[in-house]
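Asker: What follows are several structures.
Read-outs throughout are calculated quantities, based only on the coordinates presented, and are distinct from any laboratory measurement. What you see is a predicted model; the values in this text were computed from it and never measured. Cβ atoms are built from the backbone, for glycine too; each structure is taken alone.
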Structure P
Amino acid sequence: MDTPDPTPLLSRSAVDMAGHRRGDQEWLDKAWADPATRVLVLEGGDATTYGWRNLLARQSRALVRDEGDRVGLVYTGTAQAPPGERFLLGADAEGRAYFAVLAQGASGAFDRAGREPGVREASLREAGAVLDDAEAGLLTHAVALANWHAAHPFCPMCGGPTRTSAAGHVRICEREGTEQFPRMDPAVIMLVHRERDGEEQCLLGHNPAWPENRYSVLAGYVEPGESLEQAVVREVAEEVGVAVEDPRYVSSQPWPFPRSLMLGFTARAVGEAERTDAEEITDVQWLSRRELHAAAESGRVVLPGRVSIARLLIEQWYGGRLPGAW
């Protein structure tokens, strides 16, 4: 049996974020002038072009080179980078700097970055699972910042325009000088399990917006004034009417669609609870490990892709890799 992924695939990183360099303008200027510096160009994350409502559907996209046995990001030099908001992603062990540029508009930026055979556009959802640790971390960081920048052109306090600072990691109100920092919304995601008739079972739910055979674990945002463990108990009760105990933290994953941090748990079902949300989940299945494998193999249940922490929670409970994916 293949071993499941040891860590969420969007939680990997091998490039130092170099946070201490964000306020060092001399270093930033020197890094941008260095021919060795790599620039990752993003398109599709521009809310001024697409509108915020269409931004999530559009998704930020980068160029990747597909060589069959390896998929890698395509970079450009600073001289070839298109106009757009620029932010520092970090520096590697050799001192090479990495920047991202959120290209202005939607026309031609990728062509200006250079097209080659085998090069195509890809979103983080598509490429995150097949990039190596360094590039998965770079693209996740870049997409998270791009989505935040696109959604915050104005100050939430006074409505004034904002500008970027700290190498793209702060926005400053041009009227009042107040600082806004990248926002992440914490969300719990949990695999609920129980023992029934001598077998362990896990609970999978179906959202009505999905194709009818698509199932996953439960998830929800953490409410103000609530602990992570309390959120696990509340969300499971609200969505499926199951009472759970013993929430146990497993792992976390950035999920920049547009700005979540997913905190993974397992929880043990102990009975029934009042269900107050009948719209989020319209069908549930309790599956033993044997039943889960058979359902995934036949396609009766289609599980989340490997890029999601949901897949990690399911496969770690199962004890190995499972067939099929969204």
Structure Q
Amino acid sequence: MQTILGANGQIAVELARELQGNYTSDLRLVSRNPRKVNDTDTVVSADLLDPRQTAKAVEGSNIVYFTAGLPPDTELWEKQFPTMLRNALDACRAAGAKFAYFDNTYMYPQDGRLLTEETAFAPVGRKGRVRARMATMVLEEMIRGDIPVLIGRAPEFYGPGKTQSFTNALITDKLKAGKSPRVPIRDDTKRTLIWTPDASRGLAALGNAPDAYSQTWHLPCCDVRPTYKQFVAMACEAFDRPMSYKVIGKWAFAIAGIFSPEVREIRELLPRYEQANLFDSSKFKHRFPEFEVMMYREGINLIRRSAG
């Protein structure tokens, strides 16, 4: 039995497809309101803030994937995310299950350096500190050694479906709606983006590789790192639209934040877009040399086709 905790997000949905297609048909999906992805899935309703419900949901599992998400509300993150993770780790220890933690890059420094699995945490903002705290919890569990544990870490997403990222929201979603793209802060810094199905496929490969445990892994990304200007050019070509976009400066976000709680919540992420984002996934590619990573132009074309 393989179990996904936090089973309704885009990463979890793609993960369920990959696991069922290539690893197991004995799959359990857990969330407050779970929905089947595959016909053979078992769904379990559980609140990960409740340790008993979490333990019951994990019981009998061989591998557990933590892909739970929360809305971009800082206080909610601080109050709930570490508790959810602690309950999941405790439940896996009680069940003797392997634990695969899906992580992001919020805890990393935002200064343009090449980011590897060895990069020290230097979080910017409260959300970054929450993610650093959570990653540290998983690393401590790894050192404890009671159960096999791994971390699969991904940079910003782009992809099909309900992919939540600046790139989708400001570029491809705008083009889908017949509007001009927007670019946050700068258009000339190099970006590393991960195709969401690649992130899920990579996490599934790690979870089912016994030698991947007791390690942190950067999930597989394309080695070509386009600027947003280059990404927008590819997107406009795919959508058969003239090359046109607008850069949204920090002042615009500051003004919008006066009126919008949602914008206020994302402002601490903006320093990521002032610097190049150089995310290195060579360790994963060396371990899984046959893994094919989506190229940006092909991925954008798939987004265009999925839009109808």
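Asker: Which of P, Q yields 16.9 for mean count of other Cβ atoms within 10 Å over residues 244-251, as computed?
Answerer: Considering all the candidates, the number was obtained from P.
Asker: To continue, here is another question. Of the structures labelled P, Q, which one yields -12000 when helix-only ellipticity at 222 nm (-39500 (n - 2.57) for each DSSP H run of 4 or more, over all residues; to 500) is computed from its coordinates?
Answerer: Source structure for this number: Q.
Asker: Right, here's the next one. If distance in nm of label points 7 Å out along Cα→Cβ at positions 140 and 156 computes to 3.2, which of P, Q did it come from?
Answerer: Computed on structure Q.
Asker: Here Rg and Dmax of the Cα atoms in Å, for residues 92-219 alone was calculated and came to 16.7, 53; which of the structures P, Q was it taken from?
Answerer: It was calculated from structure Q.
Asker: Can I ask one more? Taking distance in nm of label points 7 Å out along Cα→Cβ at positions 100 and 132 as the quantity of interest, name the structure among P, Q where it is greatest.
Answerer: Evaluating distance in nm of label points 7 Å out along Cα→Cβ at positions 100 and 132 on every structure, the highest lands on Q.
Asker: Still on this structure: Check the numbers for mean projected area of the Cα convex hull in nm² across P, Q and tell me which is largest.
Answerer: P
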